[in-house]
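Below you'll find a set of structures to go through.
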Structure P
């Protein structure tokens, strides 16, 4: 019985590893695509420190993405970190 459970646990761990790997690679491709499709922003955005921007549509919503040269004047209280997926507390 112990060997049976060990085999199932090993199978679940391997599949979890595959799924996480696919998600990680997908997120990497998305950000490479995003960086490659940023356009030069209008002058008023450049004055705010924005290096590039992009408008996109997905699932019926319209998104405006801006990439800052260094960072905004003030960071938002809640910031989504894609590397760790769930927003870290704090």
Structure Q
């Protein structure tokens, strides 16, 4: 019988950091240095692609909580990306 994956808070922190970066690139957060919001779809897509790759490569190795966090991050960022793309 396979063992259950062990939770690692670093994984959650990493996903949240990447989601925050994508939010910055999608104009959801102001740039820390300038205070201005701007959109960089290329950078946002790169982060989303990286999270999708991470989801594929970690299939079966995540706790339920980690899987949910990663899936929701990808879904939310993809939705925000499409909105930003439509506005651009």
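No value in this document is a laboratory result; all are computed from the given coordinates. Quick caveat: nothing in here was measured; it's all calculated off a predicted structure. Cβ atoms are built from the backbone, for glycine too; each structure is taken alone.
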* Ranking P, Q by distance in nm of label points 7 Å out along Cα→Cβ at positions 13 and 45, the structure that comes out highest -> P
* To do: Rank structures P, Q by Cα Rg over 2.2 N^0.38 Å and report only the one at the top, that is, the highest.
  => P
* Structure fact -> When relative contact order in percent (Cα under 8 Å, 6 or more apart) is calculated for structures P, Q, the one with the largest value is Q
* **Structure from which 0.90 was derived, FRET efficiency 1/(1 + (r/R0)^6) of positions 37 and 61 (r between Cβ atoms, R0 = 25 Å, to 0.05), options P, Q** => P
* **Parent structure of the calculated result -15000, given that helix-only ellipticity at 222 nm (-39500 (n - 2.57) for each DSSP H run of 4 or more, over all residues; to 500) is the read-out and P, Q the choices** => P
